[in-house]
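Bear in mind these aren't lab numbers, they're just calculated from the coordinates by the rules spelled out. Nothing here was measured: the structure is a model prediction, and the numbers come from that model. Cβ atoms are built from the backbone, for glycine too; each structure is taken alone.
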Structure P
Amino acid sequence: MILEDLFLLIFNMVVIIVCVLASVAFLTLMERKILGYIQIRKGPNKAGLIGILQPFSDAIKLFSKEQTFPLMSNLILYYLSPLINLFLALLLWICIPLATMNMTFEFSFLFFVSISSLGVYTIMLAGWSSNSNYSMLGSMRSVAQTISYEVSLILLLMSFLFLIISFNIIDLFKFQEYIWFLFLCFPLCLMWLVTSLAETNRTPFDFAEGESELVSGFNVEYSSGGFAMIFLSEYANILFMSLMCSLLFLGSMLMTLGFFMKMIFMVMIWVWVRGTLPRYRYDKLMNLAWKSYLPVSLNYLMFFYMISMSVFTLFI
């Protein structure tokens, strides 16, 4: 019985990983098509019908290119960093309670926070192990940005946790049955969205890959498979944060059509922001994190804590 359960668990995880990678492939196609229409041009439309085979063409091109490595690099860390980055991005999906109840546990929010925090180390090691000034500078900027916004992200998440008084993602469905958290705490949801953009290194906060300033940031020395893995992990994180947005404040019930529609809507906001907004200034980004979002999220946290404690004492 234990072996059967273990086999089913591993099978579920493999299916989730395959589905996430397929979703990432077609997310890149969707992004390029939407950006094309935003810029009044066609997106990819040559490979297959309306460009539907373009992601597979890109994957074959990336993985068949020559794998180069800098002569002075720390080879083991240089090769392992993109691999661990992709592994952590895919490991995040284990805490999502799907129809098979895949790895559903009481502390799924803690699991999400712990694994997402580890992604900083892989970016730092990828920049440092290349032994290049440009990649080191890009990784330092990325680490500073990610750590700064992680603080406000966790404080914002704690406000939602005080509302549901639980660490389990499933409890989000129960508490949003009649009204979404979007209407209860609208500023909080906007702050979560902006912080998620900064956490995933996306426009207008894509300072880790600021091509106009840093050549290409921490991934400048990577080619072929290493670059593809960094690329895949970035888009897997975008999908996951879109999923978390739809769960946290759009009242999504998993395994329904509405949940997937809301998730696609959130992904389209990521793409829309990229096609609309210019890159933010780095000092303003840091000021936004420490002087605006941190005080506001702390105030919201104390407010929701007092509400939850008063409700808790009322029921006791």
Structure Q
Amino acid sequence: MDVPSVFRIGTRGSPLALVQANMVRDALCATHGWPESRIEIVVIRTTGDRVQDRALAEIGGKALWTKELDRALLGGEIDCAVHSMKDVETIRPEAIRIAALLPRADVRDRLVGADSIAALRHGAVLGTSSPRRAAQVKRLRPDVTTILFRGNVATRLAKLAAGEADATLLAAAGLERLGRDDVGVAIDTAVLLPAPAQGAVGIEVRADDDSAGALVEAIGDGVTQACVGAERALLARLVADCHSPVAALATIEGGVMHIVAELLAEDGSAHVTGAIRGEPGAALAEALADDLLDRAPESVRRLFAG
């Protein structure tokens, strides 16, 4: 196998993205016996990092996090790209493939500003950029209003501290990776089902780069890859986009996959939930997606299936 003298990891420049890139570097070094000097971390600034005052759905969707990294990867500037998988669009370019996912971290959301959703004051303001989180909270608390909160973890916490909102929701995995697992209260997945692929770090390579692919595949976690793959298959079947409030979580126990999913209207006024068990794979997720669409009220269904 043709092993490069320096292996280049592409990443966004946010504090969390850099932590995740370093996790990939450490895993590669540990697995292949490399010194850290064998790996270069290349920071690529994305449109999603530059534009912070509008919702992703208004300015191009999840591709704002990936297109510059895709360009660098396909241009040979980097050997792999590291992503938070929940930020990666469902349909990827054929020339790029997801080679591995690191072991999944805590999938839950953490509520910052109150001890629980029920404990939010009447008429509270929740800061979030996630249609899923906004819809889920409004379903539980119709009196709560939401405002746009974008930016990295520190930026969102600063907005909260400045009084721009009463509370916000952040991914537990991101907080823990930043050493901020003391922030907020973890919300059980039975209350707030997470975003598909939440808590998972993925590494992409060029589809024709067998050398980089083999190196990266060696650090992958099979269970995480199967579960996140199923959640992404569900998104693909739903034809969900950045406007679509959808939550899903796949787990495997004893060789059996269990997938739970929820589709919501944007204002939380209607929703449909479902679960399925069976042999791990995309077919199981697609069957659940079909069931959800069949049972969804029109206010929910219109946000999916294209």
Structure with the greatest value (metric mean count of other Cβ atoms within 10 Å over residues 198-205, set P, Q): Q
Where does the value 33, 59, 8, 0 come from, among P, Q, when P(r) over Cα pairs in 20 Å bins from 0, in percent is the thing being computed? Q
I have 0.15 for FRET efficiency 1/(1 + (r/R0)^6) of positions 6 and 142 (r between Cβ atoms, R0 = 41 Å, to 0.05), calculated from one of the structures P, Q. Which structure is it? Q
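Comparing mean count of other Cβ atoms within 10 Å over residues 118-125 across P, Q, which structure shows the greatest value?
Structure P comes out on top.
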If mean count of other Cβ atoms within 10 Å over residues 150-157 computes to 20.2, which of P, Q did it come from? P
Can you say which of P, Q returns -23500 when helix-only ellipticity at 222 nm (-39500 (n - 2.57) for each DSSP H run of 4 or more, over all residues; to 500) is computed? P
